[in-house]
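Derivation of every value follows stated rules applied to the coordinates shown; laboratory data play no part. Because the structure is predicted, anything quoted here is derived from the model rather than measured.
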Structure I
Amino acid sequence: MAQVKDVVCGMMVDPDVANHKSEYKDRIYYFCSPRCKTAFNEEPEKYVSQEDSG
């Protein structure tokens with residue numbers, strides 16, 4: 001699978017080997033670190049809305 005962007009920090013992540021992921025609104029988000037995962041889990045709408053706006 002192609003790399004995807006960590007919506008918290010912008011780093012590119014390989015979902016095949018990512019250790020940190022969360023599901024939100026039927027979509028899986030992948031993170032580079034537990035810190036980014038925690039930030040997302042605390043305020044997912046903040047990061048999803050940023051992603052949607054470009």
Structure II
Amino acid sequence: MLWYTWVFLVIALIAAVLGFGGVYAAAATIAKICFVIFLVMFLVSLLAGRRSAL
């Protein structure tokens with residue numbers, strides 16, 4: 001999941017440099033959404049791992 005965040009971030013940066021406003025905005029939004037999903041999944045797995053140890 002984090003890999004997709006980096007891919008869309010790079011696409012957004014390249015599109016921003018080349019001046020493609022719509023592509024930049026879409027790729028940046030997808031990168032943000034992927035990153036938030038990654039963080040939520042990380043926190044859930046962290047808490048689940050901690051519970052099984054108790």
**Complete:** Note: helix-only ellipticity at 222 nm (-39500 (n - 2.57) for each DSSP H run of 4 or more, over all residues; to 500) at -33000, derived from one of structures I, II, originates from structure II
**Fill in**
Value 15.3, 53 of Rg and Dmax of the Cα atoms in Å was derived from the coordinates of, among I, II, structure II
**Item:** If relative contact order in percent (Cα under 8 Å, 6 or more apart) is computed and equals 30, the structure in I, II
**Value:** I
